[in-house]
Structure 1
């Protein structure tokens, strides 16, 4: 595991700020005492990491000779305190040890080792060094010096800093906050990308969670962490997921199939308006693009019968909240047209895709036509099989509602299932490892009537099964990657709302929850293998 190192900021000059209160009268006026008794700190800003011990060096200056830090059998004479608008508040930094040494000029130099207790969410904070000391006559003094603390967010992951204008709070899923500044930094402070973006909330029920997910729209196309350039990205909070891994693991399973495009993502730590907000999965948003869902883009002027056969990006979701939408003719499924959008779509295009779905559903509503295979004229069967396998292995019930079920159609081609999305709700749980999760979702109950479809499912399973053996290793690798970040994240965002403890691992340690996820995948894979090869579906 990569060790974290303390970032040290060396001030170019000593900053001499002094505040003192004397416990006795040494015939020195208060004004003069304030000028002559003070703490000299050689770093006006220190960087704290909660995984290492950090040091701050200081000297004591006074009209008295041999002014020393007070020590006794019970405590040292040093406190590190946080401040709130100048008032002393909770102690957030623990004194580990203190060393006394001589500086180059022969004066006494103190080095106090302190550690962030991890109780603050702020990225920047003022603190007070309070020193109780005595002179050669055993007279007591209390000296205080304010200094500034910046917390090291570094956990081995990239850090994404976002600051909205005037630190405006993100409160809407529909209204963009524009002209936010961002900086993406690699571990050890190498700047990867910087510029402007717009940000808003995202999610349906998840928008009500304590930890929010966000949509990002960059001012120009950017390549992020090795992922192809685009303007549109999402920050997934994964709040319900104790492991933080469910989405990335499911995407990795999907990469073992032939689904055309799988969203790419990377884990980052996020600092929003100078506040640590935890671990996020920065991920490609599902959109039509050459590097994403690669289908032809329609315009409002496209009315030619051949041209309007594609491309379309569709989402089935019971939230039914897009402007261009329809209920399918026979099964009344909630279709939303994601592309073309409202500015590029016309009635003829809507009629085309509506009727295309209607003809497909007619085939499925007639058992004779199913057995005859008429539905194969309308859908890419292989993509629907791959989609089913991914969601079964993840034990994902979302397609059954349906929610977040995507399909797309290129010009002159059949309807395909995908991309996969949204795996953080009641997935990879042990009690679902010996049953189907998606057998009755959308059209699958009808498709499995066809013996040829069943045979193709079994054949496809045997083809990709060897590739799926690598998933447990992938889980272990990703868990190790985010270990330090997850610890900070869980401290900020415990899963403490009963109604959302649906993955049944909220009260487990990180390692326990990862093991449970891995075991759930392995058990489901073994059960599915046995069922597909030894039983009749």
Structure 2
């Protein structure tokens, strides 16, 4: 016979089919499945809120919270993430149970922050920020509690690295999502954040810089006296850090200086004498030959930021030395990716006259960057530098002679890896040197065609034009058996995006879209289908037509299509 406690225990509510299916999908390892499950779960809860009685809906939410808690406490990271996604989906649901979500979900998230999985902590901190943004009577107390907890995590010497990372992640999200409430904690935050900025772990230092960036944007919105006070304090502390020898302290302090330089309000404030261009350049360049590669990389990345303080003064006094330093770094093979990007930005500031003395060296270095060898991998950032050389002085004879070979090598070396940065570089070259535009178009169409259908591009209307059969009849064009399936899918997405992004005006692409691109509208990958749909819209419709897909401010294809 059942005991009295068993007979009086409330019956467990049965969740709706839609909610059950969404919770099941939230356990998936695939993010796009989780994203769709979030929408389905939210829809199921909103429907039940309309159809159920208040008492039944309260029981429904109780059972749903129990199921979410089961996901959160799971040992499997993908299931834990599913629980976090579920909370994110329900934060903004308007129902009678909404006020309890902040307290309950905050308690669940505290079980995850900290944990030993970085991706899980990042997502959990974002949902915590979403809770803070949702508003309500409990928000102030919630933010107060979380800020105190985060600051304790930074101030305590006994805390683990997971606690410190969780603390800086939470501070960032609260600063972004509850700036007014966060500002009340700025004095304690500015004092504590240096623990994260000078942490021995690079991941924590960079997360702390993101957190500081969010707080500086809040400070920047205040009146001049408040801005001056806190900007001054932050800069003085960064300068103090540069007096130490520890690599992590130097690296963190240099990153802080970079964040200050990027804020327009800082440049308009009354900063100390050490914040002037000459002093900043001297301070940063002191570490240009530092023994640690990360410090050197940071110095290289800061050079364009320093130059932007006063381009004319930098060009007159420091650009020649900066160019020589970056070229020397490339010749040594150090930090090639970031060096090419910084060099690309500095070329425009330095101007053709200063670049002239280094042009031949630059051609050799960029060609080396886009020519991979067993010991030197491909550096796609070199393509950005090539585009800057073309834009800087397109009428220069050396540039005109060297560019066709460089373009050929860029496309050959990428092997179908048509990244957005590569397409942007080719677009810049085509705009700067219009005579090369048709040749770039055909080479790029060939590369796209090889990626999508493994055959060269054949312009429509040519005598030997033929319709191209699907790669896999009844299958999915982007699918590829074996371990390279994901790489194949990424290559297809990049190729489709390149087809929409680059200016192919003057080419009739209707038949290519019909025979090749349209096949990917039925692909098994949602991302491939979405990209293919946008590409078809981009190519077949003109700006202003109904259904035109505005991917970005691009030139459109031949208006006579």
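Laboratory data are not the source of any read-out in this text; all were calculated from the coordinates shown. Keep in mind that this is a model prediction, so the values were computed, not measured. Cβ atoms are built from the backbone, for glycine too; each structure is taken alone.
To test your reading of the models, identify which of 1, 2 gives -7000 for helix-only ellipticity at 222 nm (-39500 (n - 2.57) for each DSSP H run of 4 or more, over all residues; to 500) when calculated.
It must be structure 1, since only it matches.
Just checking, which of 1, 2 has the largest value of Rg/Rh (Cα atoms, Kirkwood Rh)?
Comparing 1, 2, the top value of Rg/Rh (Cα atoms, Kirkwood Rh) belongs to 1.
For which of 1, 2 does FRET efficiency 1/(1 + (r/R0)^6) of positions 246 and 494 (r between Cβ atoms, R0 = 30 Å, to 0.05), calculated from the coordinates, equal 0.95?
The structure behind it is 1.
Given 4.6 as the derived value for distance in nm of label points 7 Å out along Cα→Cβ at positions 318 and 438, which of the supplied structures 1, 2 does it correspond to?
Clearly, the read-out refers to 2.
Using distance in nm of label points 7 Å out along Cα→Cβ at positions 126 and 294, single out the structure from 1, 2 with the greatest value.
Once distance in nm of label points 7 Å out along Cα→Cβ at positions 126 and 294 is worked out for each structure, 1 has the highest.
Could you figure out which one of 1, 2 the value 6 for relative contact order in percent (Cα under 8 Å, 6 or more apart) was computed from?
Checking each candidate, the match is 2.
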